[in-house]
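Just below sit the structures, each encoded as structure tokens.
Bear in mind that the values in this text are calculations on the coordinates, not laboratory data. As the structure is a prediction and not an experimental result, all values here were calculated from the model. Cβ atoms are built from the backbone, for glycine too; each structure is taken alone.
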Structure I
Amino acid sequence: MRPSVTEQLNGLRRILDEVVAPELQDPYPADILAGVCATLETLAEGWARVPAFLLWDVAATSALLADLRQTAGPALEPELTTDIARLLDSPQPDASDVLALEAHHGQVRAALERAVPVIADRAELRELYTRLAALMRERSRRYPLTSVWRPAASAPVR
């Protein structure tokens, strides 16, 4: 398929950088445009790695939730226990169905969000708390759409 998604995103960024940016005289819109261009660059570089990241994050988070369910038992509210069981028993969406994968990822992350207070407040779950912190660090390291701001090249200095 031509142009590819990456080529389209890079093309849009180039148009904004080379055609629109030189015409901006006000520093504020120039700064906003620089942020938009940086985001387009990030998307072009990372969009294809998003499904793999979501699959990894679902698997890692599900493993933590499975251990929580086994370790915490009655300390979990019944509704959360049921939700965790449902999520762990449901088949993982096909990686090519990004919308379904993203929805499933959101459900797994929501269950973890509800479980965090239990993990943080119970001394017997200290090992899970340590694993949770490591998961958050690794998740941040692996996230494929991390954008870095860059200043507008053509913004005039006043």
Structure II
Amino acid sequence: METIEFKEVCKECKGTGLYIGMAERNEATTVCYNCKGTGCNHFKRTYTPFKERLPHPTAKQVYECNPGIMIDTSQGFSLSDFGGMSYADWVRGVSFTPKMAMRKYTCPAWWFQTADSTKEPNWSECKLGISFSRCEHFENKSKCWERWDKENLINSEKD
């Protein structure tokens, strides 16, 4: 364990010791809540220096992200039903591919909003409204994935 410690100008009051928030107007101020009026913030953090990534004791499947889907095997689902890759592959450095998305439960717009917004489709027929699952095309999301794969040259044998 190591500790880093230093004094710095309080970021909340910019070193003045006085704070002006939403409720203080017309030259009114309060004593800064962060530095208690000193203008100085004492920063102290104890940490363990990084040497290498440690093994995770329970991980079996790794997902690039989670766009808000409950990943749960208690209802008869397997972890691979949600996409992703095995923990062993992730440790070996295997890269995520679009075929590892949660395709069974998300559409391309939903998935890539979280995973990589540069890959989100910009289709006029994507009418989201309140939520992705309410899109008129969501029930046929496999067709959306087929279109996304075709437009992005994703080969099912390679990816």
Structure III
Amino acid sequence: MKRYRFPLRSVAILRAHRELVAREALAAAVRTCTALEVRLNATQRRLTEMEQLRAACRSGHFRPADEVSFHYAYRLECASEAELLRQKGVAAAEAELRRIACVEANREVKAIERLEAAAIAAHRYDAFRAEQNEFDEIAGRRTSRRRAILS
């Protein structure tokens, strides 16, 4: 019997490549989310420190120039936090889209793998039947030779 060759091999290769690209894109999106989370935590820590410093400074003398510059720095940190929150939301949405694409690419690869497994099983079954037919034919020839010799 002929050697087995899967006719959809090129499709399987393309789908595996798409899955690899989807996984890499998902990994990049997750890394971006993680980096934004780290930056956001650092910004929130700085805001907390600034709030504590501001509360501690209220017990002393009031210095308007210092208060204005501190308030300006605090507002910049608040704006930075808001921007990081926005970027984190966008990155999380992008990561979710990448995850969905990765799952879909994996489903496509699994479908091809199931088709290939079924085709291999059918090929093995056909090979077994052909081999069995050959054995039956050989056994039939031997039996007919014995009958011819005995007669």
(message) When mean projected area of the Cα convex hull in nm² is compared over structures I, II, III, which one is greatest?
(response) II
(request) Have a look at I, II, III and say which one yields -4500 for helix-only ellipticity at 222 nm (-39500 (n - 2.57) for each DSSP H run of 4 or more, over all residues; to 500), as calculated. (result) II
(request) Figure out for me which of the structures I, II, III the number 48 belongs to, where relative contact order in percent (Cα under 8 Å, 6 or more apart) was derived from the coordinates. (result) III
(request) Assuming 11.5 is mean count of other Cβ atoms within 10 Å over residues 48-55 as calculated from a single structure, say which of I, II, III it is. (result) III
(request) Work out the source of 4.5 here, i.e. which of I, II, III gives that when distance in nm of label points 7 Å out along Cα→Cβ at positions 8 and 104 is computed. (result) II
